[in-house]
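J.: Following are the structures in question.
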Structure I
């Protein structure tokens with residue numbers, strides 16, 4: 001089985017790149033399942049129903065998220081709908097779900113705690129979830145939406161051999177450490193983003209720089225111009241559910 005995980009999709013430019021590139025990638029690599037992190041898909045921050053549907057129509061099978069999933073209140077009722085849309089599993093009790101079994105693959109969404117916020121423990125949340133699925137031999141893919149590479153690496157090692165893949169999101173900066181860990185779990189600290197190249201993690205440079213200079217927070221517009229498409233392709237053995245290959249994919253549009 002081949003699973004494509006797409007990094008944080010940034011606003012209209014990111015959605016357009018997903019729409020343009022996914023059909024070709026689907027054919028080129030024989031992809032079975034596509035996961036996309038959509039928590040920045042609406043104007044660069046949060047997710048709306050229309051932007052979620054746009055990603056589904058483009059070919060994304062499951063949308064994961066992170067700490068910005070609550071930005072647009074209109075999406076909250078749909079977190080409990082039939083849409084394949086996840087919020088992090090280790091949030092305190094809130095609308096929505098943190099995992100989804102689709103096509104005999106378990107997709108899990110977690111959020112980190114280091115530099116991120118006061119959430120339930122993602123490690124213990126995974127222990128509890130895996131105990132519920134211990135009688136099933138199925139591929140398990142984790143989107144770990146976290147800031148600190150140390151926390152992400154610790155999660156990868158903690159789940160090595162227990163899940164098929166631990167794939168980091170949130171920083172929008174792809175890392176070079178894509179690997180298969182000793183017990184068969186595919187790992188990368190951060191997939192990266194689908195967003196403008198000439199930007200500060202996807203937003204216009206000048207307003208971002210001004211925010212650092214003034215220390216006044218404001219909504220930052222998504223960048224413009226050429227778009228980078230960052231994704232990770234994981235191949236999982238159908239019998240053992242262990243990863244046998246991990247490949248970084250990076251393309252540009254525009």
Structure II
């Protein structure tokens with residue numbers, strides 16, 4: 001029996017690719033990473049005085065790298081020189097997105113960013129981008145010193161159900177090893193910061209609590225962003241304070 005995660009109806013319902021393309025701002029450079037039959041777009045913003053690490057962000061669904069051009073300075077102020085990766089089919093990236101490819105592409109993307117900018121790296125996954133961060137938390141690169149999950153999903157049944165599809169009663173062991181956040185998080189040992197809006201109605205705060213409980217690291221923290229939902233957590237000073245403290249402590 002084929003995996004639901006490889007079905008066209010699941011992936012069509014899951015992804016909302018945008019073909020928006022824009023030139024890199026003056027303080028950033030674009031590069032393309034080969035990921036098995038496609039080239040994906042990564043935008044790297046310059047390190048500035050005060051940045052202590054590279055912060056590799058796997059963005060949320062429906063977003064593209066250019067959405068972070070204006071906010072890169074905020075990440076720099078928190079201590080991270082921002083690098084943002086598009087998924088297949090998003091922005092200037094080639095191919096069509098699937099969840100399996102999003103996860104498989106995470107490691108070569110991270111390796112290419114690490115080669116382009118040596119030094120400590122923190123991986124961050126926002127919302128659907130949490131799938132890439134889960135993979136790298138479980139199997140980190142040597143340069144990685146921590147992981148951040150922002151508004152990330154945890155429950156596989158919820159991920160499928162939000163696509164309007166009935167979740168399978170059980171998953172094959174291979175699917176759990178590849179797609180299940182709980183399985184991945186249990187393997188991780190890096191410091192972990194979980195950021196989640198108290199009012200998130202798309203991915204409930206309960207999933208953030210479950211992710212924290214499942215994580216294998218002894219150094220882990222959940223910061224709940226008050227009065228914020230799924231897409232606006234970065235508009236609250238608590239978010240930047242928590243991120244800045246995390247990055248500065250690690251580096």
Structure III
């Protein structure tokens with residue numbers, strides 16, 4: 001079985017806590033409860049550890065909390081601030097504070113759209129965040145052995161090397177990119193953080209159009225399930241192959 005871990009277990013000075021381990025992370029991204037529950041069921045079935053970056057309050061967060069294989073982090077959305085929209089908070093601190101009210105135990109964070117800056121890092125530290133995963137280093141484009149580093153005093157950066165969205169985009173014939181197969185991910189050395197989304201696991205996203213064409217029904221799980229991809233290289237099948 002795959003050697004998995006939770007981001008909160010990573011200790012910078014202890015390579016045995018991260019070297020050659022796989023860290024499954026999921027950006028919840030306001031998924032419908034049925035869509036989110038599908039992902040919870042899947043990861044419990046596979047008996048793997050995972051870090052879930054929460055975006056909103058839902059009773060399913062308590063189910064995630066109750067599983068010792070799971071960790072809850074926060075997934076704050078700073079895009080509203082970039083658009084001069086104060087509806088989700090007037091500043092960085094308010095955005096983070098609202099997320100910490102939902103997940104007060106969080107020590108890990110990934111921003112929606114990977115928005116980050118030195119000011120955001122300082123605010124994360126103030127609210128007790130010790131690990132951030134806001135960098136994407138595609139494993140397919142580099143031979144580097146990825147490992148954690150201290151981005152500022154008190155906060156460790158944990159970049160991810162594979163994402164389901166990037167993999168789906170890589171299969172776009174008009175904009176082809178390289179994406180590694182499950183066996184290539186498993187065989188790499190170093191720290192291996194992967195980024196999944198419940199919506200992509202639910203519809204087994206293979207090509208980016210699988211996702212974009214279903215946007216109007218993302219809150220209709222019944223209709224969405226009928227559009228689910230059967231591709232062996234889709235997001236859920238990728239995860240199943242990786243684990244087993």
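Read the figures in this text as sums done on the coordinates, not as results from a lab. Everything numeric here is computed off the predicted structure, so don't read it as measured data. Cβ atoms are built from the backbone, for glycine too; each structure is taken alone.
J.: When semi-axes √(5λ) of the Cα gyration tensor in Å, for residues 67-154 alone is calculated, the result is 23, 17, 13; to which of the structures I, II, III does this value belong?
T.: III
J.: Work out distance in nm of label points 7 Å out along Cα→Cβ at positions 11 and 35 for each of structures I, II, III, then name the structure with the largest result.
T.: III
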